[in-house]
Structure I
Amino acid sequence: MSPFKIISPYSGSLLHTLNFSSLDTVLNQLAHLNTNYTSNNSISLHERIKILTNLTKILKKNIDNLSLLISTEMGKPISESKAEINRALITIQSTITESQALRGEALDSTTYGISDHRLGIVNYFPLGIVLCITPFNFPINLALHKLAPGFAAGNRLLFKPSPQTYLSAKQLVDYCYEAGMPDHYLQLIIPTHEDLPNIVSRPEIACVSLTGSPQAARALSKHIGIKKFLCELGGNDPFIVMPDADLDMASQIAVSQRFGTAGQRCNSPKRFYIHNSVYRDFKELVIKHTQALVIGDPTHPETNVGPLVSAKAAETIETQVLKAIANGAYSCFPIYRDKALLHPIILENIQPNSPLITEEIFGPVMVLQSFTNIDSVIQLINASPYGLQAGLFTQDLTLAKSMYQQLHVGALNLNNGPSFRADHFPFSGVKDSGIGSEGSRYTIEAMSHRKLFVI
């Protein structure tokens, strides 16, 4: 396969020409991890914690350079890139705390009447080699949501980032080595799509942890075989505004969460259900807050919205929007795109079967819909193949508790949008939005197995 060109989505300049890893190279890297694992060439939890602590110090020292690299490489505003690094520091710190708190247990065999008195000691052990596959939109924090807990649990890590954010991923791996992580615990790979099925099928790999699309998960699942498969996938997250909502707060959150990272977040709100009694007021506020956004160069500190990851991605979104407008949708703003930079779009009067409603739209498009009956909204949300997170704005706690019970999602955020995430909280979806949970403690447990010792 020809080399991959990393193009800055804003400037259009060539940042790096990347040669994909050959299958033989990847298998050699895998063998390096496996040989050291099977020979029990391991380091203690105490040493692993020291290495993660060192990594925290290194990231803090290099936050400005790493943030600039992310913004240049994938187009995220520099303020968001810095926020991502700060979140990554929390991810590491919570991983350190949770790994120290992880405890086994002792069980008495006679509890349920077994006469032979035995003591069962249960403890946690690493799975072995974990293949970590991460996307472009949060190249550091999403990587560390896998690498830090996986390492803390004692696993060996084969790390495959998105080619578009190879430079920041490579920098992160270099920082890990600088912090003291041995190379027989971590190897960076950039295989071709054609070679990836062969890699995931390898018996040496005990677990595949993917953050990506449902399509990617389905494609890989055909080849993985009998091994643990953790996947955080897409979302078509609802944002619900009731008549008693704080409209100014809700509208500001709507704009911030929908247009942050140019709409390229799996848990950003994508379906907006606004009660008809407040629809007009909410729309006016959303338009006002959107007009105040600074759009442009992601390396400028005042920029709120930068480009999408590529001109092709922006063109695809624009084409879908123009098709919806041709089918009767109304846009609150003129549609404007300059290569990868697509200005925020607010749409109304969308056909219910439009892909802008039924599919995950990875771009700065807000689709507003009004409703009168909350039960109909619940039915629409639950009919979706996705079930990641949801946001509900209301002062009615009884309604909120009822929605929490009824919605088929991984989380319901009250008086906040679905984009809210605390890195130590469990983050998971249902249906096509994923299998398993991330979040420091939950990932450590998922990347470990319980072993029983009976005496």
Structure II
Amino acid sequence: MPDTYDLVVVGAGTAGCTAASRAAGMGLKVCLVECKSKLKIGEKVCGDAIGAHHFDELKIPHPEGDELDSKMVGVKIYSPDLSSVFTIDGPGVSGYMVDRYRFGQRLLRDALDSGAELVDSTLVTGPNIEDNMVKGVIVQSQGRRRVLKAKVTVDASGVAATIRRSLPDIFNIEREVSRRDLMVCYREVRSNVDIEQGYCHIYLNQKVARGGYFWVFPRSNGKVNVGVGVQADIENPNPKAQLYRHILSKPIFKDSKVQSAGGGTVPTRRPLDCLVGDGVMFVGDAACLVNPIHGGGIGPSMISGTIAAQVAAEALERNDTSRRGLWNYNLKYMAAYGAKQAGLDVFRIFLQSLTDEELNYGMAQRLVVEDDVLKASLEGDLKLSLTDKAGRIFRNMRRLRFLLRLREVSSRMRRVKRHFLNYPSPEEFPSWREKIRLLY
């Protein structure tokens, strides 16, 4: 007889451990499946930064002790020519640099202490589908194949999206993500680097990081997390090559030493149009729930895992784990974070279309100011007052076309965000989805 659970969670990353912890804490029988061994869980190539507000909103203990590397008060954003710097700080952008491994191990302990069962060193090869519903997963370990049955399956397998990509057409789920909506990243943790503490430093430069940015995030004891993210386009150079050619060649890194290194792919776009199917839910990177502007995924992963667990428990109580029974996850996530994320995706597409000259000009002339950027990152809107718009246009008539594009982006961000906040019923979903295509 196969093992049977209320919930099988595929992947013990941030989203998966959060979902497992919350679901088990509500009394559900939960199995957390991970291809890594237990002692390797938490090892992940990451920027390691997370906003403090996520912990407050989700009532999750803030990082402390060995899992807390350092505190951040804000972000500094640099123009391509380095002549302009936007300093953004305060609530909403302050937070932590974490020891990613220890933070991941803490989330795993929370899940296990809540009663979840861990099946580690086990590969999930695909969904177990019965009567056109996902009812658990097919796994393989030490040459043995078996089925872990579940009433609800949560795909938390990251950008690999092991379950989502294997679903048949009948589920009507986005299985593939366009390369235009992916970022390829490479980063190193280096020691013996002297840089201003307390701020995450982000550099815009289309020649170095086309469609993305490069970063230097200070850590404790003279260490930094330094890396490059580029749009996943075949014409883009390798981000590791760009890091060594353009960044590590700078004098600040002359005596630095590599502590760890690695790369990965991040889905930087709006959420999946639909986050559920019959018997299945998608969380974290598997659902494309990364902030499209800065690529941060820890916070939205914890949000999605929390909401998914709650909705799954409610569906199980009603004995309805169909797409309709799980539909409330869509509504709750879009209201909590997804609508903002969709609005920011419009801004991301706009930024990727700009040249270095336009970025230099826009920042130097302060066509968008720090408060605009802060509000956009927190709310998903680019709110420029009519007075500000008029003043900026009259000061910069020679770039009127650029300013009109910025105004159109501001308007479209609001329209997209409003569309996602008005998330539809299952019956209205096809026409709602079609409008997304028109808006983008």
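None of the figures in this text is laboratory data; all of them are computed from the coordinates on show. From a predicted model like this one, the values you see are computed outputs, not experimental measurements. Cβ atoms are built from the backbone, for glycine too; each structure is taken alone.
So if we calculate distance in nm of label points 7 Å out along Cα→Cβ at positions 281 and 409 for every structure here (I, II), which label has the highest result? Don't skip to the answer; put the middle values down first.
Numbers: I: 2.2; II: 3.5.
The maximum falls on structure II.
Looking just at distance in nm of label points 7 Å out along Cα→Cβ at positions 81 and 401, which of the labels I, II belongs to the structure with the highest value?
Details: I: 4.7; II: 2.0.
Going through I, II one by one, distance in nm of label points 7 Å out along Cα→Cβ at positions 81 and 401 peaks for structure I.
Determine which structure produced the value -10000 for helix-only ellipticity at 222 nm (-39500 (n - 2.57) for each DSSP H run of 4 or more, over all residues; to 500), calculated from the coordinates; the candidates are I, II.
Values: I: -12500; II: -10000.
For helix-only ellipticity at 222 nm (-39500 (n - 2.57) for each DSSP H run of 4 or more, over all residues; to 500), the value -10000 is produced by structure II.
Of structures I, II, which gives 23.7 when mean projected area of the Cα convex hull in nm² is computed from the coordinates?
Numbers: I: 23.7; II: 21.4.
The read-out was computed on structure I.
Determine which structure produced the value 5.5 for mean projected area of the Cα convex hull in nm², for residues 145-224 alone, calculated from the coordinates; the candidates are I, II.
I
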Notebook entry, point to check: Here distance in nm of label points 7 Å out along Cα→Cβ at positions 89 and 313 has been calculated and equals 2.6, so which of I, II was it run on?
Noted result: I
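Identify the structure, out of I, II, from whose coordinates Rg and Dmax of the Cα atoms in Å, for residues 65-184 alone was calculated to give 19.4, 67. Display every interim value, and only then the final one.
On the way: I: 19.4, 67; II: 20.7, 61.
Value 19.4, 67 for Rg and Dmax of the Cα atoms in Å, for residues 65-184 alone corresponds to I out of I, II.
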Notebook entry, point to check: Taking FRET efficiency 1/(1 + (r/R0)^6) of positions 257 and 345 (r between Cβ atoms, R0 = 35 Å, to 0.05) for each of I, II, which is largest?
Noted result: I
